[in-house]
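**Q** In the part that follows, the structures are each spelled out as structure tokens.
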Structure P
Amino acid sequence: MGPAAGMENDQSLRPLISVEDVVKSYGPLKALDNINLRVDAAEFVALLGLNGAGKTTLFQLLTGLFVPDSGMIFVNRYEMRRDPVSGLKELGIVFQDPTLDLDLPVSSSLHFHAGLHGMGRAYARKRIEEELERLGLSDNVDTIGRRLSGGNRRRVELARALMHDPRVLLLDEPTVGLDPAVRQDLLNYVVKLCKERGLGVLWATHLVEEAERADRVVILHRGQVIESDSPAVLMRQAGKTTLSEAFLSLIEAHRLATDDRSDGRMAR
């Protein structure tokens, strides 16, 4: 194998997201405590944690809103502290809080996003038509945002995240406020996207049923990654028959171990 082939092979093995020894504190609160995490191409990773576990803080670092106190974050080989612009081009993002402009037609919102990514108007129109058609929203291209249902607003945000053909899709609690049928439909679509387009997907949630479809579940608790494996392995490790039971059991085991270490330090 020649040097060029070797380099190409190395690139294909590189994770699309790599979080390495990342620490982030807000005053005395350590929101993320030396965490490591990776997402590969065509891999659906669920970031599962209770409210306050640090999921949103991690997403703020991944999207360049803040920088870690220490450690490094790579998005498809770009280190986010050194080259955030290149890293952000690789990301499609659906934030927890709705970000769709409710006073604009869907087409205007999507064209504005396309302009931010330097897409020409003709190509942007083509990509808008493609993504809205895939999501069953072709008839809503001229609909004002506030006239859409909550589920369709989320679908427009997903179309917007995919327009510039990112390698990585980040979704931070994307189903908050949606009814169960819409939640399931959105999840099914993203799982399909992951496999068909080879996207790396990081889906943050506190709903265990959403994590059951993941290739790998990363459990975040009190700012620490306490487990990272497939749902089947986590259930076997915890000796439980459901992911929900395994999740709660692993969190409780971590809490007890942490408390024991704290008590031991105090005793010394």
Structure Q
Amino acid sequence: MARAVEVLRKAGMVSGLRKRATSFLDAGDVPLSTNLTDSGPKNLTNFTEFLQGTERIRSAVNGISGEGFLFALGGECSICVGTLAGLKSGMRGELGMVWVDAHGDFNTPETTPSGYIGGMCLALACGRGLKLNKIMPGAGRVLREENIIHAGSRSLDQAESENMLSSRMKIYPTSTLRKKGINPTVNSAVSVLADRCGWIICHLDVDALDPKIMAAVNFPAPDGLRIKETQAIVGAVKRTGKLKLLELAGYNPDLDPNRTCATRLVKLASELLV
């Protein structure tokens, strides 16, 4: 996933977005370290590098946030801690999050089966597991759990599922969305969130999409969202008028030799901004 931004840029991501925007600033890439081998404790793999990268992302986002709408493109989901911290320092009002992902990303160092920080990042942003006070001053968190809508899940670790159920977040697995109807369910949930929050971030891990549509992901899970279902979720957030950041992550170009998925993501990203 480290090459995701590079490959999606080459696939036309910037030009595709520019066509949809009335004004557009490409703020460039945030330089991050490249790891040839893993380091750190087994339950927090590459934690030092994560902290360094998160601080760089936080600083970059803080420097460009302004009044406009932001689109963030990353390798894996742990970029969210830096983008949230960077935005939070310059925004007023409660932050709301719509997290679209096949997985929970809500493990902690105590429950993780892998040590993969990308599977803990949403919990870390909420102050669970570790208090990242240097990055998130004050309570060591940037996000209140009651202000999270988690949509599209269908592959959760057992302990992670327990973490989520103990939380005050609203959880809408893919099966629930389809059973109750995606549009009425999401519209209702997002409306309540918007009433409570001054601004909202939508995070999209592309493994939320069905693997038949998006095969180039590290952790595919069957029976995922279709393109129109994903558009319906993001569209509901946009209609609140409070969407500040759309964040896309999780694409692995090494699993996309013909760049079919890259082309599909460029098209999807531009359509989500209409």
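Coordinate-derived values only; no laboratory data. As the structure is a prediction and not an experimental result, all values here were calculated from the model. Cβ atoms are built from the backbone, for glycine too; each structure is taken alone.
**Q** Looking at mean projected area of the Cα convex hull in nm², for residues 93-188 alone, point out which structure of P, Q has the largest value.
**A** Q
**Q** Sticking with this structure for a sec: Here mean count of other Cβ atoms within 10 Å over residues 77-84 has been calculated and equals 15.5, so which of P, Q was it run on?
**A** P
**Q** Moving on. Can you tell which of P, Q yields 1.00 when FRET efficiency 1/(1 + (r/R0)^6) of positions 69 and 245 (r between Cβ atoms, R0 = 25 Å, to 0.05) is derived from it?
**A** Q
**Q** Then there's this: Using the calculated result 1.00 for Rg/Rh (Cα atoms, Kirkwood Rh), pick out the matching structure from P, Q.
**A** That value comes from structure P.
**Q** For the read-out volume of the Cα convex hull per residue in Å³, for residues 157-220 alone, a value of 122 was computed from one structure; give its label from P, Q.
**A** Q
**Q** Same structure again: P, Q: which one has helix-only ellipticity at 222 nm (-39500 (n - 2.57) for each DSSP H run of 4 or more, over all residues; to 500), as calculated, at -11500?
**A** Value -11500 for helix-only ellipticity at 222 nm (-39500 (n - 2.57) for each DSSP H run of 4 or more, over all residues; to 500) corresponds to Q out of P, Q.
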